[in-house]
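*Asks:* These are the structures, in structure tokens.
Laboratory data are not the source of any read-out in this text; all were calculated from the coordinates shown. Keep in mind that this is a model prediction, so the values were computed, not measured. Cβ atoms are built from the backbone, for glycine too; each structure is taken alone.
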Structure P
Amino acid sequence: MKEELLKVDPNFDESMFLSKADHIFIMLLDAIMERDLSSVRHYLSDEIFERYNTLVQNYLKEKKIRLFDEMNVKSTQIRNIKVENGLITIEVNLTSRYMDYYVDEDGNYLFGTNDHRIEKENHITFTKKVGAKELGSARRCPSCGNTLDINHTGVCPYCNSTIDMSDYDYIITGLEVY
């Protein structure tokens with residue numbers, strides 16, 4: 001598994017990858033609580049973005065806020081690595097703990113678990129292109145050529161093009177919560 005990955009990405013560091021996976025997962029939950037996915041858009045495939053953006057839009061329409069209080073990641077482990085068709089795919093099991101409940105826009109409790117943390121198993125698939133450039137090389141928008149801060153939102157502030165982060169780093173292409 002890992003041997004195939006190291007052939008195409010000799011700089012792969014498992015502990016750095018797992019730390020990044022935890023960070024992106026927490027950022028996604030934070031973005032859901034904020035009801036604004038713009039800060040994580042560039043870490044999500046189109047399919048995953050559409051799925052979670054639909055949820056967020058429904059929360060806005062229904063005037064409710066989903067909260068993940070006392071959130072943390074208990075453990076993260078790689079369960080599978082594949083290198084095929086020009087893509088590196090890493091499947092991760094991430095165990096998270098948090099209170100998961102909803103409030104209205106005035107902060108009034110609606111429903112959910114707000115008195116103790118619950119544990120969830122998250123199966124997350126990360127993908128990037130073989131031969132992806134270093135993130136530092138993404139200094140200019142490929143659409144309009146203007147200077148970028150790709151770590152900010154992954155959207156060019158000049159032409160509003162979304163940068164395909166899989167050209168530079170891993171993005172979430174699958175996410176199932178159990």
Structure Q
Amino acid sequence: MLRAMPLVLVLSIAAASAISAARISVHSDAIDRDGRIAARNSAYGANVSPEVNWTAVPGAKSYAIVLDDPDAPGAGPFVHWLMWNVPAARTRLAEGAPPPGVSEGRNGRGETNYWGPHPPSGTHHYHLRVMALDTTLTLAPGADRAQLAQATRGHVIASGEVVGLFSAPAH
């Protein structure tokens with residue numbers, strides 16, 4: 001019985017590796033060590049997109065970025081930012097503006113830009129995901145989250161996320 005256990009463990013790890021992409025380390029200075037997102041990056045503040053850094057992924061042709069709020073009321077997470085065709089040589093986005101040549105998608109407000117955290121009440125979790133892709137997407141700017149998900153299906157070779165918290169200001 002003890003001989004079979006390592007074999008089962010190896011098979012389980014191999015099976016898990018076969019179905020999941022590699023991991024990317026994602027960091028943003030907009031999220032403090034307590035996990036709180038800076039007010040200036042919220043729609044209550046200056047509403048500027050956060051600075052984001054991630055580890056390079058060998059073989060990546062481009063990166064896609066998604067920021068959403070699964071705590072928002074309504075069906076599905078509220079989309080705050082969609083971006084794709086970030087060049088593979090880039091592992092950082094500066095605060096405030098996307099780099100030239102990338103495409104942005106439609107956020108939950110129907111706009112094609114960054115919309116910062118703006119919970120109506122309470123504290124919400126904001127998931128900032130970076131996906132390394134084995135291709136450059138032919139998706140038109142202004143696409144929504146579902147279209148981005150469809151376009152990336154089968155092309156994600158690594159992914160990672162950082163989660164930040166933001167609370168509605170007291171009135």
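*Asks:* Matching task: -8000 is the computed value of helix-only ellipticity at 222 nm (-39500 (n - 2.57) for each DSSP H run of 4 or more, over all residues; to 500). Pick the structure from P, Q.
*Replies:* Working: P: -8000; Q: -4500.
Here the read-out was taken from P.
*Asks:* For log10 I(q)/I(0) by the Debye sum over Cα atoms at q = 0.12 Å⁻¹, for residues 39-94 alone, the calculated result is -0.37, so let me know which of P, Q that is. Write down the numbers at each step before the final one.
*Replies:* Numbers: P: -0.48; Q: -0.37.
Attributed to the structure labelled Q.
*Asks:* OK, next. When you work out distance in nm of label points 7 Å out along Cα→Cβ at positions 79 and 143 for each of the structures P, Q, which one comes out largest? Present the calculation step by step, with values, prior to reporting the outcome.
*Replies:* Details: P: 3.5; Q: 1.0.
Biggest value here belongs to P.
*Asks:* When distance in nm of label points 7 Å out along Cα→Cβ at positions 31 and 159 is calculated for each of the structures P, Q, which structure yields the highest value?
*Replies:* On the way: P: 2.2; Q: 1.5.
When distance in nm of label points 7 Å out along Cα→Cβ at positions 31 and 159 is computed for each of P, Q, structure P gives the biggest number.
*Asks:* Using the calculated result 22 for relative contact order in percent (Cα under 8 Å, 6 or more apart), pick out the matching structure from P, Q. Intermediate results must be reported in sequence, preceding the final value.
*Replies:* Values: P: 22; Q: 27.
Considering all the candidates, the number was obtained from P.
*Asks:* On volume of the Cα convex hull per residue in Å³, which of the structures labelled P, Q is highest?
*Replies:* That would be structure Q.
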